[in-house]
Structure P
Amino acid sequence: MDVLKRAWAYVTRKKKKSIIMLFILFAIATAVLSCISIKKATQLSKENATLGLADFFNLKMNIGYTQKIGFSRKDIKEILKVEDIKNYNASLSSGGDIEGLKKVKPTKETPYNYEGLENSFYVEGNEDTESDLKFVNNMLKLVEGRHIKRGDKNKVLVHKSLAELNNLKVGDKLDLNKMKVDYNSIPGRGKDKMTLEIVGIFDNGIKQLEREGSYLEIIENNLFCDNSAIEEFYGYTDNDDVFKSATFYDDKNTNIDSVISKVKQLPLSWDDLRISKSDDIFLALSKSFETMDKIVNAMLIGSIVIGGAILSLILTFWIQGRIHETGILLSIGVSKFKIITQYIVELLIISVLAFGLSYFSGQLIAQNVGEALMEKATNETVQNIKYESGMMLGNDADSKMLTHTSKDINVKITSQEMMYVWAVGSGIIIASVAISSASIIRLKPKEILSKMS
């Protein structure tokens, strides 16, 4: 009780010093609170961005190691025999000419020779567009109509911008004619024309500042149709190696690595195939959160270390200036432990107001700082993927998916973050007082009393 009374008396009597210390503790608390709340918001943002992205694997051709252009539906059926696989989506590539359909213009166009391709559109086949990874990770979203479902025949999804430009609506039909030169076509098979009915309209799930790429690359000019339409268009059979990609979804209660292990035991040509998990497919998404976490951790450690160093330095001078007071307390029988405890209690009294005020400053600062850090982390990650990995990325939808990131972060300060600040702040105070009081602790009472004179 005597310690508390002396601490309160000192804080109220030395108003100037108390105010200075209030601002120092307030600054430290604000910095620590901002970092802690941003760190928590980053974790929540990661959980939201990657929700549903852990229970699948993707099968593609092992480009660079095989001459094959694809795998067959027979291969897909073989993989579906694995009992833990609950759903899948396979993708065929196609293209065709649509007379009179105007294309959306890129806002930042890349050089491309369009001779003979003025009316051409890229068409991607799906078993179930709701299971297409570009929709699963919210890169794209359905805004009108419905998704293409397994069993559909000659159905298509179009982009909102393309629909608005051409006054298209759900129920309208598009005539797709085979191009003069089509590398997906097998000579002597299929049809020269197919009619597709629009059943849904999709849009970008994340706001993009510019449509960068060629007319054929940008997602606004891409169409999604059912695989059966493409198979009929080209005359494909189950044995033709024409599938470029397939995604398999397992039961949420099953370990994905265990499922992949079972799949790799199947009698398939694994020298030609490559299996990828979500972290490899959404490379920028996973790495951007890792980068963000590293930045926030560095800031949090820096705030604690720098704040503690500044506080220790100031306290060292102040405690040295209280040698007379310390000597008097020792002469009347007050122990060193109680004297050091008094110094700590003084700061804890001031911290009640300082830490409380940091709640309001943290609310104002943390969101803006969090958004700036997320922007920095995502840009840095995308640049590293584009230039340091040596991969040549285009502006097509699959390349965009590889560099797809989430910049959404919602920083909220709750009682939990405030408790962390109190704990960390108290630790900084105790450590700083211990460090700055070292010179007093080492001295014997007679040496302290001699310094008084």
Structure Q
Amino acid sequence: MVAELVVQATEETDETSEQRWNPLLRMVFRYGFVVLGVGMAGVLVFHALLRSLGVPTQTVLDVAEWTSLHPLTDWIGEHVFGTRVSWAATGSGDTAANWVSAFTWLLIAVPITAVWSVLDRARPNYARLYGWFRLILRFALVGALLLYGMTKLLPSQMAFSLERLVEPFGDMSPMAVLWSQTASSQPYEMALGAAEVTAGLLLILPITAGVGAVLAVVVAAQVFLLNLTFDVLVKLFAFQLLVYAVVLAAPDIVRILRALIGRAVPVRKPEGLVTGVRAHRILLAAQVLIGVWLLGTTVSEGHDAWAHYGDGRPHSALYGIWDVTDYSGNPGDRLRRIIFDLPQAVTTQRPDDALQDLPVLIDTDRHTITITRDPAHLWPIATLTYEQPDTDHLILDGRLSGRPVRMTLTRRDLDRFQLVSRGFHWVQPVPYLR
């Protein structure tokens, strides 16, 4: 139904800006413009531009709270859904605040559409506004696809973690499985990112936007499916991106299908956003400049992510997976392994295979290790000195949970893990599933 209305609006826009749209089409467009054009895609573009201009993160979060219709969203969350909405940044896109905010926009768009329909009932169509609506959706997709694509093209969204090599597969969450299998193949992750970046770049220019929108549908559909089936915490946002892509690509998909069955497909005229050659050139230049600006900022963000917590991040001074081969201390505190990956964190593994990530402070001059409960290192769990007789052995001596402890650690050879050492083979005589 929605796709048919989108195609009808496009065809009628192509034919003449004076043709009268049917009442249902006008009503659906008004509602869609408020929800998608203003409340979702418009807000997304606004936030992307704020970030690209270097606005502090906290300011962007404060703006996002108000564009999510706070405090109306808070009231609806409490009185309609019986939940208290929290605006704390958690890294999740599927918080109660996100879902209730989306519902609030769907709800508030009803009276806005009704008032708009009464006040603007004589208008025959929204041909020009429809063009601007599509422009907003395009650049919402451009910003999102370039950002998410760049964090895969410069691998950081799914970064390889040492702890995954020793974590039992059955203990992983579905999202951890997806992240780990993607991170285990850098070329695969980069290929996913290249597809997203390509779609984003094609969407910048009007002449290639149709191809970009069709590619964006494929990319967004795959991401949405993975988010649903692996319980990734950005299902709502992925669905929104898929809706933007479908709305943009619907006319071109219909035209492709018509061509495939042998029907004539006339050339689609450009959307009449402005009148006059000069205005068209200015608008085109503005789209190019915004696209280049978003590309530059996402490349910068992607590189920073790659260098700080992606595959280009620095490693711990004691990088490796260390097995505890000799232990002297309280039996209840015994560890099976200690994993040093990031410089600021350590992962411990107990005999029951349970993993725990903790902040750590390593002083390579004094040869001390301080494991704490908090990133500020105010609440120490372990204070240890270390000596390294050779590259593959480590001796820790000090206090763990307030009690004396001494451990001898042996570094695991990472090539013993087939996920690391198996490599690629053109010729394989038999299936290799070990």
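Any read-out appearing in this document is the output of simple, stated calculations on the displayed coordinates, not a laboratory observation. Every value quoted in this text rests on a predicted model; they were computed, and no experiment measured them. Cβ atoms are built from the backbone, for glycine too; each structure is taken alone.
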Mean count of other Cβ atoms within 10 Å over residues 79-86 gets 15.0 when computed on, of labels P, Q, structure P
Given a value of 13 for relative contact order in percent (Cα under 8 Å, 6 or more apart), point me to the structure among P, Q it was derived from.
Q
Ranked on mean count of other Cβ atoms within 10 Å over residues 127-134, which label among P, Q comes first with the largest value?
P
If FRET efficiency 1/(1 + (r/R0)^6) of positions 167 and 247 (r between Cβ atoms, R0 = 30 Å, to 0.05) computes to 0.35, which of P, Q did it come from?
P
Cα Rg over 2.2 N^0.38 Å gets 1.23 when computed on, of labels P, Q, structure Q
Once distance in nm of label points 7 Å out along Cα→Cβ at positions 63 and 367 is calculated for every structure in P, Q, which label goes with the largest value?
Q
